[in-house]
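Throughout, read-outs are computed from the coordinates displayed, never taken from laboratory work. Note that this is a predicted model, so its numbers are computed, not measured. Cβ atoms are built from the backbone, for glycine too; each structure is taken alone.
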Structure I
Amino acid sequence: MADERLHRQNIVACIWDFDKTLIPGYMQFPIFRHYEVDEAKFWREVNGLPAYYARRGQRVSADTVYLNHLLTYVQAGIFAGLNNALLRKMGPDLPFYPGLPDFLKTLSDLTRSRPEYRKHDITLEHYIISTGLAEMIRGSAIAPFVEDIYGCELIEAPPQPGYLNQSELSIGSVEAEVNQIGVMVDNTIKTRFIFEINKGTNKNPDIDVNSRVAQEDRRVPIKNMIYVADGPSDVPVFSVVRKNGGRTYAVYESGNEAEFVQNDGLLRSGRVDSYGRADYRQKSDTHMWLKTHVSQICDRIVSEQEYALAQRIGTPPRHLHKNNPVPEEPAGPRQGTIFEEGKPET
């Protein structure tokens with residue numbers, strides 16, 4: 001009888017935050033540099049928006065209200081011509097922490113480094129889940145190393161009312177600007193994408209993220225995941241991953257005492273398994289911790305696969321002897337095969 005599970009569950013997933021985890025600071029700085037806009041002023045305005053709207057009796061998400069303000073700058077002509085093509089073109093300007101992006105390949109190669117890993121076809125996939133702009137990440141140096149990128153999406157040239165009744169749709173001007181929000185990712189919505197990866201929704205759109213899927217049928221068990229991020233804003237994801245058997249790691253910028261203290265608090269409160277500097281070079285603590293724990297997950301997958309195989313195959317049949325006329329029951333199921341004198345009937 002063949003294994004009836006949907007997936008072999010032999011995939012390891014490293015899931016990364018982006019800003020201040022893979023890069024120093026925030027990714028939007030190339031936009032301000034391109035338009036010669038005061039970045040500090042923009043973020044002061046963004047930080048003031050929740051209180052501003054509260055005085056009007058309205059609530060906004062502090063994590064993502066910057067997207068609205070960015071579009072306000074576009075509408076005001078300050079970010080004239082900002083579109084997705086330009087955002088992707090800015091991606092190569094993003095500087096990564098030491099050791100990146102090559103370290104992602106190092107971790108992926110680890111799953112092929114031992115014969116038992118290759119025997120069970122263990123692979124590693126990298127994912128980025130960010131409250132930043134997905135198009136900029138897609139244009140960055142790290143994009144070729146990741147399986148998928150979840151981030152905020154901006155729309156240009158949206159279809160107009162009645163577009164379903166039009167026989168021909170306007171393609172839109174090449175000068176189109178971003179003017180709507182397509183996907184908004186905050187630090188709570190990040191947990192949704194954890195379950196998309198877990199259930200395989202990202203690979204099979206027929207599986208809704210809210211569908212009930214048995215644990216043994218999920219593509220990437222959360223216990224096969226490692227989540228890496230920079231601080232307290234990622235507590236919802238840290239909690240989901242740890243609660244379900246996954247591993248969590250926090251990083252801080254080298255020499256930044258405030259970030260160090262934050263990460264130490266996350267460790268003491270049980271939010272993360274460990275923390276270290278955002279330095280991914282060989283022999284760094286972060287490099288060694290992540291390699292160690294990827295290897296441990298691979299070892300566990302091997303043990304589980306070998307045990308499952310042993311349970312399904314059982315012991316081979318043997319000849320009957322006069323002194324032992326009753327054969328011992330095989331350890332595993334017979335799988336519906338009929339045996340006679342040690343030879344299977346075909």
Structure II
Amino acid sequence: MYALTHDAFSLGLVGLAQFIPMVLLTLVVGQVADRFDRRKIIFMCQLIEAGIAGFLLYGNHAGWLGREQILLAATILGACRAFEGPSSSALLPQLVPKTILQKAIAWSTSAGQTAQILGPSLGGLLFSLGPAFVYSTATIALLVSSILTLLIRVERIVRKSEPVSFRSIFLGLEFVYRHPVILGTISLDLFAVLLGGATALLPIFARDILHTGPWGLGLMRTAPAVGALLMSMVLANFPLRKAIAPILFCAISVFGIATMLFALSTNLILSMIALIIIGASDVVSVVIRSSLVQLQTPDEMRGRVNAVNFLFIGTSNQLGEFESGTLAGLMGTVPAAFIGGLGTVLVAGLWVFLFPSLRRIRSLSER
């Protein structure tokens with residue numbers, strides 16, 4: 001988009017175009033994920049995404065690809081991901097026994113973090129050869145992914161034929177509200193990411209505070225993913241079994257303290273260490289939250305509950321960047337990042353008292 005328009009606003013619209021369908025379709029995708037074969041939903045989404053990449057490839061080759069076409073593709077892509085995300089999360093408990101679900105979530109997170117590290121580098125390399133290489137690689141990868149998804153063998157589950165009603169549409173929100181452990185976990189992560197979104201300010205820290213070039217910014221962007229990858233591998237081999245609540249609250253607090261350390265740092269190495277800790281502590285929270293949501297939710301409700309969870313995650317990421325940018329504009333970059341980290345620590349302490357049932361939980365499967 002930026003290569004075509006040289007307009008930062010148009011670049012921002014790409015993210016907005018993907019975010020809006022996720023918000024609008026939240027209640028619908030949960031119903032779909034709970035009523036139909038989740039494996040086939042993921043297959044269809046990835047097949048459509050491959051078609052979108054092919055559309056961009058053809059438009060680039062024919063010379064008519066422009067701002068409007070990219071925004072249209074981004075909107076359809078956002079709608080596909082709105083269906084794909086909750087369906088993927090709800091499918092995982094059907095693939096592995098509950099006893100090793102936490103390990104499976106940790107390995108899944110590890111794979112995602114690896115993709116976040118290698119993906120941008122590979123994308124930049126391909127784009128240096130030309131946009132056609134990016135689009136063609138994405139088309140092939142998504143087609144292969146869709147075929148592999150269709151080959152997955154899952155345990156057949158007979159679901160109750162619940163009629164569609166106004167209440168059933170909002171049942172995911174109602175379920176989350178009536179289960180304080182799930183509500184507390186999801187909302188804790190929401191406010192932690194919302195307040196501690198210092199990574200959105202990385203370009204400012206790189207240029208104005210640490211006085212490093214694009215190479216330094218690249219290292220800083222990679223650091224949280226490296227920390228997350230290392231921690232997810234640790235959790236995959238040494239799963240959490242006891243003292244779940246204290247570990248969760250400690251992880252959120254460490255996330256906030258590391259954010260404050262990053263805000264005050266004027267040394268690139270120290271900043272990198274803080275960002276690695278941010279990524280590692282965030283993964284601990286993600287694995288606990290995901291495991292609790294999956295294990296505390298019956299299968300017939302997992303699609304709708306995961307849809308609500310994905311809405312919280314998407315909202316926290318988007319609004320967290322907005323909050324960080326707004327606060328930085330009002331009081332400066334360093335105070336904004338420091339206050340965000342401090343707010344995260346305070347939220348962790350406040351949630352200890354607001355959600356006593358979450359505070360008392362000791363194992364992931366405990367009711």
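Between structures I, II, where is mean count of other Cβ atoms within 10 Å over residues 44-51 highest? Largest one: structure II.
helix-only ellipticity at 222 nm (-39500 (n - 2.57) for each DSSP H run of 4 or more, over all residues; to 500) was computed and gave -27000; which structure, I, II, did it come from? Here the read-out was taken from II. Could you tell me which structure in I, II was used to calculate Rg/Rh (Cα atoms, Kirkwood Rh) as 1.10? It traces back to I.
State the single structure among I, II that was used to calculate relative contact order in percent (Cα under 8 Å, 6 or more apart), giving 26. It traces back to II.
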